[in-house]
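Before anything else, here is the set of structures, which you'll find just below.
Each reported figure results from applying straightforward, stated rules to the coordinates on display, with no laboratory input. These numbers come from a predicted model, not from an experiment. Cβ atoms are built from the backbone, for glycine too; each structure is taken alone.
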Structure I
């Protein structure tokens, strides 16, 4: 059975370690001096999300929480069970025919065998 992770805002904030860090990129010197990058670590699932595209820490935090919510929603979806199938008769015949042709091709590469 798969784990279900709550995706409401209160649970996400409670279960997530929030870390701010300095990043380079658009925004220039103002951005390089401030810790605008955000890293979220969702402890129950072990997912780590990084958002550092924007020059605003608050906007990066909102983007990171949106990404985390999307990932958890995808994890919460049940997996589709696999339906076992058997190969068709024609696919079996094609596979055997291909093997036969490959064998013939490789036999032709051998040097001729002379009997004395």
Structure II
């Protein structure tokens, strides 16, 4: 194989639009269930968490002033894919809405 052959390439196949409101995928990480369907640098198995506050808002960004996508009631489950900076990123177990929840409003399901 020559250098010219190595530098030429093409991508084939269908492109799809990703709805990040219901698919747990971002530029650096995705839900392990999406492996083989999407390419990202890392995949993680979601960890079951439970809302321990009276309620918890699910935000579009890791910011309390960001758009609210959903609200968890006390006792509802949230599947955390990433925990960092005081926020859990993942999806609501009931309706799969993706977003960020303050970690202090969740506890790990045993």
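Have a look at I, II and say which one yields 11.9 for mean count of other Cβ atoms within 10 Å over residues 33-40, as calculated. Computing mean count of other Cβ atoms within 10 Å over residues 33-40 on every structure in I, II gives 11.9 only for II. If volume of the Cα convex hull per residue in Å³ computes to 275, which of I, II did it come from? Derived from the structure labelled I.
A value of -15000 for helix-only ellipticity at 222 nm (-39500 (n - 2.57) for each DSSP H run of 4 or more, over all residues; to 500), calculated from one of I, II, originates in structure I. Looking at relative contact order in percent (Cα under 8 Å, 6 or more apart) over structures I, II, structure II comes out largest.
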